[in-house]
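Next up: some structures, all given as structure tokens.
Bear in mind that the values in this text are calculations on the coordinates, not laboratory data. Since the structure is predicted, the reported quantities are computational estimates derived from the model, not experimental observations. Cβ atoms are built from the backbone, for glycine too; each structure is taken alone.
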Structure P
Amino acid sequence: MAISDQISHDARVLRRFADVEFSCIGAIEVERDSDGTLVELFPQARFSRAETTPLHAYGQGPFCRFYIGSKIRAAGLYVVTVTGEPLYVGECANLHKRWASGYGSISPRNCFRGGQQTNCRVNNLVLETARSGNRIELWFRPQSGAKADRIAVEAALVDALQPNWNRVIVKRQSHSFRANLG
């Protein structure tokens with residue numbers, strides 16, 4: 001199946017970020033209870049070594065579970081927007097895995113030293129943004145090939161957009177930025 005075939009017909013809303021075209025995957029939907037209240041999660045107690053392993057800087061929570069309306073398993077770049085403003089840029093080997101089981105559902109282990117700090121941090125930012133009632137959208141650009149090529153484009157996008165959720169703002173020349181877009 002070609003990468004273009006993996007993007008559903010309803011994900012054809014396009015937008016350019018720093019001269020790079022992305023397709024809208026859709027809203028990031030945070031889980032709510034039957035009353036419509038956001039469900040806050042604290043998975044730390046389910047970790048078998050919680051008593052002897054310290055939490056990392058973002059492990060306190062609270063966290064949420066959220067869903068994206070896509071099962072795209074392609075490699076590429078993504079942008080998260082809140083009320084249209086790009087707030088987070090990243091690259092992935094598998095969009096669905098990164099967003100559904102990475103950021104979207106925090107495992108107990110990831111809250112502790114040695115766990116995935118970025119997953120916890122981004123999940124908490126999504127929860128905080130959902131609390132404010134703002135629309136959170138995920139945009140994607142398939143890009144196969146070497147991870148180094150995706151990282152170069154990611155660095156150029158972060159440098160150009162200066163998104164608030166990216167901790168490290170990369171300030172380097174991306175000489176291969178234009179060459180890696182194809």
Structure Q
Amino acid sequence: MTGPDPLTERLLERRIVRLTGRIDNEAANAAAGALALLDADGDDPVQLWLCDVDADLEVTLTLLDVLDLMGVEIHAICLGELVGAAVALLSAADRRASGAHTVFHLREPRTRYTGYAADAAAYTERQQRNLQTLHERLAHVCGRSVDEVAADMRTQRILTAGQARDYGLIDTVTESTPGV
């Protein structure tokens with residue numbers, strides 16, 4: 001058995017939780033544990049770094065529940081690309097920023113069902129309710145209508161950092177320093 005990742009330990013000491021890549025149940029559970037520990041460990045804000053993140057609808061909603069339970073401020077920082085349902089993680093943050101080259105890909109999350117045919121209709125209905133919840137959260141944080149957000153996700157709208165700021169997904173864009 002290997003010990004904890006030294007980089008993750010150092011980031012946690014600085015109250016930073018980093019999510020990268022495709023977030024599965026294991027990564028979401030690890031992030032939930034880290035967020036709970038930081039929440040219990042002090043009143044200072046927690047930084048949530050979202051670096052090239054994609055996640056299924058269920059995983060995103062689980063993380064949103066954890067973030068909603070936090071008693072401290074959440075400062076989200078986006079880098080790379082934020083895709084699909086993972087974009088909704090921004091709705092739980094008190095402050096939202098991104099790098100100048102970050103891309104936000106609004107698209108409906110992919111889903112896959114494996115099970116009994118008799119249960120497929122119930123699964124589809126639950127997915128539609130969850131997707132509606134996602135649309136409502138994004139619409140609220142962005143100051144847009146639910147229908148507009150749903151349409152943008154259906155058409156897979158892609159936003160630059162500046163466009164995401166104008167859309168209401170983020171508050172600020174960190175500009176690059178010329179010549180560096």
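Here relative contact order in percent (Cα under 8 Å, 6 or more apart) has been calculated and equals 26, so which of P, Q was it run on?
The value was obtained from structure P.
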field: Value 21.1, calculated as mean count of other Cβ atoms within 10 Å over residues 55-62, assigned to which of P, Q
entry: Q
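Going by mean count of other Cβ atoms within 10 Å over residues 31-38, which of structures P, Q comes out largest? The partial results should precede the final answer.
Numbers: P: 9.2; Q: 17.0.
Across P, Q, mean count of other Cβ atoms within 10 Å over residues 31-38 peaks for Q.
Work out which structure the value -14000 belongs to, where helix-only ellipticity at 222 nm (-39500 (n - 2.57) for each DSSP H run of 4 or more, over all residues; to 500) was derived from one of P, Q. Please report the intermediate quantities before stating the final value.
Values: P: -5500; Q: -14000.
Structure Q accounts for this read-out.
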